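Alright, structures below, take your time with them.
Each reported figure results from applying straightforward, stated rules to the coordinates on display, with no laboratory input. Keep in mind the model is a prediction, meaning the values are calculated, not measured. Cβ atoms are built from the backbone, for glycine too; each structure is taken alone.
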Structure I
Amino acid sequence: MRAAVFYEPGVIRVEEREIREPDQDEVLIRVMAAGVCGTDMHIFAGAKGASECFPPVVLGHEFCGIVERIGKNVTKVKPGDHVTVDPSIMCGKCYSCQIGEPHFCDDYSATGVTYDGGFAEFCTVNEKQLYLLRPEVSFEEGAMCEPLGCCLHGIDRAGIRTGDTVLVIGGGAIGLIMLQLAALSGATTVMLAEPVEKKRKLALELGADIVYDPLTENADDVCRKHGIRKINVVIECVGSKATMMDAFRYCGKEGRILLFGLTEPDCEIPVKPYEIFQRELTVTASYVNPYTHGRAADLINSGKLRLKELISDRIPLDEINRAFEIRGKNGKMMVFPAKQGN
């Protein structure tokens, strides 16, 4: 099979590899689509992912495909089924796993980071990592299940209440998922701050109520113009020092701030505890996708989210290095290892 193998920072090569046949509890997946994540970019540049990465390894932890072969003990799926793969692998034995916090597992690992993943024609995973997709769901949408699961965990932690005004900072793929989830969670008004006009227009199509360019306007002025008394929840989806400081600046009293965007490990921002005290702010973050991949699959199967519009670059496996040149500047990048689609 053809696989894109990560060897060292800055080096990924497409080469022939043996297919690993499934063990008794495993399933061989023909990979039909694999999303390129910011974590892939970090690993490619030499940083650590959510779990340890030991090259050479096939990256790609956001993927879906068709069941090709199954081990003798597999009962959940059969050949021909369309499936999405939860990459997270937990030990189930450590204290964090025992108390229902498996994403903090002492031995956390991940398909596509620790073990060979979806940037290949085939990938072998344990049956417990699989969730069924309806046949009419496109493979592009199915491959969005993992980032959607991460967003769901973030939305849970943001604590959106019916009637809230929510400001999403950043109109990339994650921000555009977040604004849709905020609306589904009961937000009355969803605002988006995004400097790129094309992304602002797409946000309006996807359900944003108000969009603005943060380079020429600020949230306080926008709220006054639209008669909004305060912003209840701010979801930061960029991961830069400036946008995180904006999240603190614009969040209203007794508001909640979700720092979702992934920063560089040494990024620091100035915070005044007295202002947090005075305004009773709640500040939280979100780490991977504990127990949310199945919910994400259900949402995708329901058709209640628009995800195809978020995909900007469709890249054949043989040209995967293009993804690390584009670096997601246009939107979500999708790699296609298989030579057929649905």
Structure II
Amino acid sequence: MIYSKIISTGAYVPRRIVKNDELSKMVETNDEWITSRTGIKQRRISSGEKTYQMAAKAAKKAIENAGIEKEEIDMIILATISPDFFMPSTANLVQAELGLVDIPSFDVTAGCTGFVYGLQIADQFIKSKQSKTILVIGVEVLSKVVDWSDRNTCILFGDGAGAVILKSSNQEGIICTYTGSQGDLREFLTLPAVPLKNPFLPIPNNNGRPSNISMNGKEVFQFATRIMIKSISQVLKKSNLSIDDIDYIIPHQSNIRIIDYASRKLKVERKKFITNLDRFGNTSSASVPLALDEAHKKKMFCPGNRLIMVAFGGGLTWGSALLNWTI
């Protein structure tokens, strides 16, 4: 039987650190207010690096760490909600940066769940024997779509990129995945694109909605606490495992209170949840692979450990992946 397994990780974050005290000079807030409500102390912000450039840097580290030739990669799947262009895709730009040719590369847009969606898609391509080695990236430059005058959102988000290389194997890696979405809840977390504007409209549309993230924090919090539990429970059910069989959970790094709630509800020790949002904030599609890479670098995982990655985001979307760690 053919399985897919993660053979390496890589990450990249901008050098520029913006602490809570710096934000207090821009909006009515302070470090204690932000920390107590979110758990975030600082975030990384691009000083000019584009989305595809950050993604390529994370990808190069993953390739280096895998010890493979880059030409072995036969597909690139990239998750982002902050691309540099609608067309070409960010994955196409990364392909060019890596010097790869004649392979499929495409973007996935699923909000903060994007990386998990990408992982699920890659897993299916490998299990169906259509690909052997796939680069999966989660990357965001959210600083360009944040309203820096809105204290409800500007305190949350940061920039970064994380990547993994998934490879065909006879050894079980990804055990199962679960994803879902609920479009009727779309207004709770949005990022508008280009407004409709053409000379054939009966009434000219010269305004449109600003291309900034907007969020109903209360509704998203209620959704997230519910769906995070469901997503974890679903992969456990599909794999006939219990929560006691899981060594670590890598959650989307959105809000520490959501993670604490999940820990209590699942009756799981808090130390099993990998977190780094205090230093990186919410990096949307990049948050899970960033946390995974950091934990791997710290040698927190051992071969044979069972991990669950779980995320939720705009759409509204959600997803989880359960895997055996083999590195």
Structure III
Amino acid sequence: MIDDSLDDVSITPKRGFFARLKDGLSRSTGKLTQSITGIFTKSKLDAATLEELEEALVSSDLGVRVAADICAKLKKDRYDKTISADDVRQVLADHVRAILTPLEKPLVVNRTHHPHVILVVGVNGVGKTTTIAKFAKHYRDSGHSVLLAAGDTFRAAAVEQLSVWGARLGCAVMTTKVGGDAAGLAYSAIEKARADGIDVVLVDTAGRLQNKSGLMDELSKIRRVIGKIDATAPHDCVLVLDATTGQNALNQIEVFRAIAGVTGLVMTKLDGTARGGILVAAADKYAVPIHAIGIGEQSDDLRPFVAEDFAKALVGIE
């Protein structure tokens, strides 16, 4: 069954992305703000309140270090002073923004590359193929020519899905037989892009599980083979993460960064979880650039990451 999520047939004007981001993060925001409101019932900040807050922040997937740093700041600046839940939310938003702002990095095509090669990796079910299609649409809308390489050769459905989207978007698609050589396919795609003057090559890959050493070895092979035709490629290696996996996302970053040389992240399904804080924990621990976030199925629900908007939406500040 082919997903129709790129076809937005609604004639109702859409609200702004920030409003949709707030809605998408409502489960994460609700969990976090309810905890803070419940904790800050005293007029002054004391040790017991700080301990409760730290536990609440950790349980919201913000990470142990982030939670400790926020509490340390509150202890230093506001200990034994009057403080409200709104004050705490503002401190939290400021801290989250400070962590995330240096990592804002839109996935921009560099026209000096011929072509610009983007390798997309991640485990099964995170939305790699859908994310590729959304990026392809964005690049096509921006005037770039795009070639899709259906490198998830283990699943016929993945190849079919990417082929259908390629046809809809007016993008060429390179495929091979089921179980075929994904590295060879990527090489051929870059050759074709060079010959045809195509600007961008987006390479899909199979959903590689961290404990599947053979598949991870193949991913390393794809990088080596791409490097033979262009020593500077891939120019971006994007790891797609599913926000609903919570702390497991940190393990995925660790492994894929070591094996694939991940240069940036996309986090999907933020609208389906109360674990949106995991993006903050990942940023704090690994400092990997964040290209985009997804809060829905439509093509414009994947947007370039903006730290300030995310920080405000996460803690429920306008």
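helix-only ellipticity at 222 nm (-39500 (n - 2.57) for each DSSP H run of 4 or more, over all residues; to 500) computed as -15500: which structure among I, II, III?
Matching structure: III.
Where does the value 4.5 come from, among I, II, III, when distance in nm of label points 7 Å out along Cα→Cβ at positions 70 and 166 is the thing being computed?
It was calculated from structure III.
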